[in-house]
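Just below sit the structures, each encoded as structure tokens.
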Structure P
Amino acid sequence: MKLAESLQERADLNRKIEQLRMRIQSNALVQEGEKPAEDPVKLIKELDSCLERLEVLIRQINLTNCSYKVDGKTLTELIARKDVLRVQMSAYQDILYTASQSVHRARNTEIKILPVLKVTELQKKCDVLAKELRLLDNAIQQANWTADLIE
């Protein structure tokens, strides 16, 4: 199995686990004399089975991410860089948005608000970060489809 396939299975399992949790909660209590729409005991067994499979997948994905290298770096290192780039991009975009706001004055006597930061430099930095993030994401996606899952 390729790493990308295991990532898809993990996402599917997470969705199924959430659905099972809601179904169990919906059927955990019934009015006296009534029966639940679904057997919560069976649902719990299915939940446990999904959780066991999820644990195996997470272990295998993590082992693969720690072992598989792209340009001398493990996937774990690339993912960490990608996560930090996302936070950095978000912060810089927020700063850029605030710094590029123009404040209109009704009268010349009102206080003039001016940006302290150079918007053009911030925009260039955002563009560089966006490119790095895009290239890194492409490398990770390519690795996901070429790396065999460590089982």
Structure Q
Amino acid sequence: MTIYLGADHAGYELKTQLSEHLVHSGHQVEDLGAKTLDADDDYPRYAYYVASKILGGDDDDRGILICGSGQGMSMAANRVNGVRAALAWNEATAASAMADDDANVLVLPSRHVDAEQAIKMVDAWLAAEFKSDPKYRRRLDELEELYG
């Protein structure tokens, strides 16, 4: 599994910290930007970069997107068919994003969580497994049927 990271200026510092944690934990990580801190960059391109890699890679690849509120990255990533980006604000919501909704992208709000919280959220999401209960599978099938 490869974990693709993307962040705008508001998430740049947290992305750097998460990347270090993930690499030290033995994960394969690819940083898709921003590569430098630029106060004028915008989130859509980074959401697109991560979404494209997720869909073009292995089935177990995942992405993590970070912006100030998490809302913009969520909206941008979910515009790409096949991406299931979930905004999380604590460990429980991060884990349930995977367990209940098979989220292949986790979105974090850098202005509302610190690095320690974010690391716990990412670890919970990575440790969780999709339940594959018929009701959860049915809901994912409905998403595909309705939105492609």
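Structure notes:
- Test item: distance in nm of label points 7 Å out along Cα→Cβ at positions 10 and 114 calculated as 2.0, pick one of P, Q: Q
- Structure responsible for 23.9, with mean count of other Cβ atoms within 10 Å over residues 2-9 calculated and labels P, Q on offer: Q
- Origin of the value 77, 53, 16, where Cα extents along the principal axes in Å was derived from one of P, Q: P
- Calculated for structures P, Q, relative contact order in percent (Cα under 8 Å, 6 or more apart) is largest in P.
- Which of P, Q yields -14500 [helix-only ellipticity at 222 nm (-39500 (n - 2.57) for each DSSP H run of 4 or more, over all residues; to 500), calculated]: Q
We did not get these values from a lab; they are worked out from the coordinates using the rules stated. All values reported here derive from a predicted model rather than from experimental measurement. Cβ atoms are built from the backbone, for glycine too; each structure is taken alone.
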